[in-house]
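What follows is a group of structures, each given as structure tokens.
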Structure 1
Amino acid sequence: MAFGWLMVGIGILGVFVPLFPTTVFLLIALWAFSISSPRFRHWLFEHRWFGPPLRAWVTHRAIPKYAKVLSVASMVGSVIVIALFAAVSWVVPALAAAVSAPVALFIVSRPSAEKI
């Protein structure tokens, strides 16, 4: 149960910190609660804000359109910030882009939750 709450905390942190994928950590928390506490699993699954994307993923492997846009925009923005303000050469922004691109492609390739 402690691991589940840790994942919920990191997921909430991900709402405010770019490159912390909120839903991934909440899915891990959902899994941990399914083992340790059906009550907290139900709470998370039916949560007003966290519940809809979790239900869309669990039932249809779908990602809401707003989450796709926010996550890809965050990745692009992070690469731009790294390139303009943090990198002293092209290597670090290129690595950040190389890591972000497959993740963005995966996210975009999932069905949109609104279509289901």
Structure 2
Amino acid sequence: MAYQKLSRKSGPRRALLRGQVTSFLEKGRMKTTSTKAKTIRPIAEKMITLAKHGNLHARRQALAFLLSEDVVTKLFEKIGPKFEGQEGGYTRIIPVGLRRGDGAPMVIIELTKQ
């Protein structure tokens, strides 16, 4: 699987992705750079697929990656059942322009059903 390094070593990169995915699933949408959103998307969709399975093993796998137990509860009780009949495509990325400071392309990543 191809992935972005995001100018970080593996430990800080994993910590960044865990925090971003946890925050995204907690709020349902977030504004971030295009590269981070494209890196977060497959991880978030995998977490939603785990929530659709709904069994104990899937919950433990989600708990191993996400930082908050409350987010895992929300994921399995609210977000997962919303996408029960859908086979993927749980998120969308909407471009919003360039960041003022450095010109980085910014996007909004959100869940398709809110």
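If Rg and Dmax of the Cα atoms in Å is calculated from each of 1, 2, which structure is the one that comes out at 15.9, 50?
Derived from the structure labelled 1.
FRET efficiency 1/(1 + (r/R0)^6) of positions 54 and 78 (r between Cβ atoms, R0 = 25 Å, to 0.05) computed as 1.00: which structure among 1, 2?
Computed on structure 2.
Out of 1, 2, choose the structure whose coordinates give helix-only ellipticity at 222 nm (-39500 (n - 2.57) for each DSSP H run of 4 or more, over all residues; to 500) equal to -23500 when calculated.
1
Mean projected area of the Cα convex hull in nm², for residues 22-85 alone was computed and gave 4.2; which structure, 1, 2, did it come from?
Derived from the structure labelled 2.
By the measure FRET efficiency 1/(1 + (r/R0)^6) of positions 70 and 102 (r between Cβ atoms, R0 = 35 Å, to 0.05), tell me the structure among 1, 2 with the highest figure.
1
Tell me which of 1, 2 gives 3.7 when you compute distance in nm of label points 7 Å out along Cα→Cβ at positions 6 and 94.
Comparing all candidates, it corresponds to 1.
Among 1, 2, considering only relative contact order in percent (Cα under 8 Å, 6 or more apart), which has the greatest calculated value?
2
Between 1, 2, which one scores greatest on distance in nm of label points 7 Å out along Cα→Cβ at positions 14 and 30?
Result for distance in nm of label points 7 Å out along Cα→Cβ at positions 14 and 30 over 1, 2: largest is 2.
Each reported figure results from applying straightforward, stated rules to the coordinates on display, with no laboratory input. Note that the structure is a prediction, hence the values are computed from the model and not measured. Cβ atoms are built from the backbone, for glycine too; each structure is taken alone.
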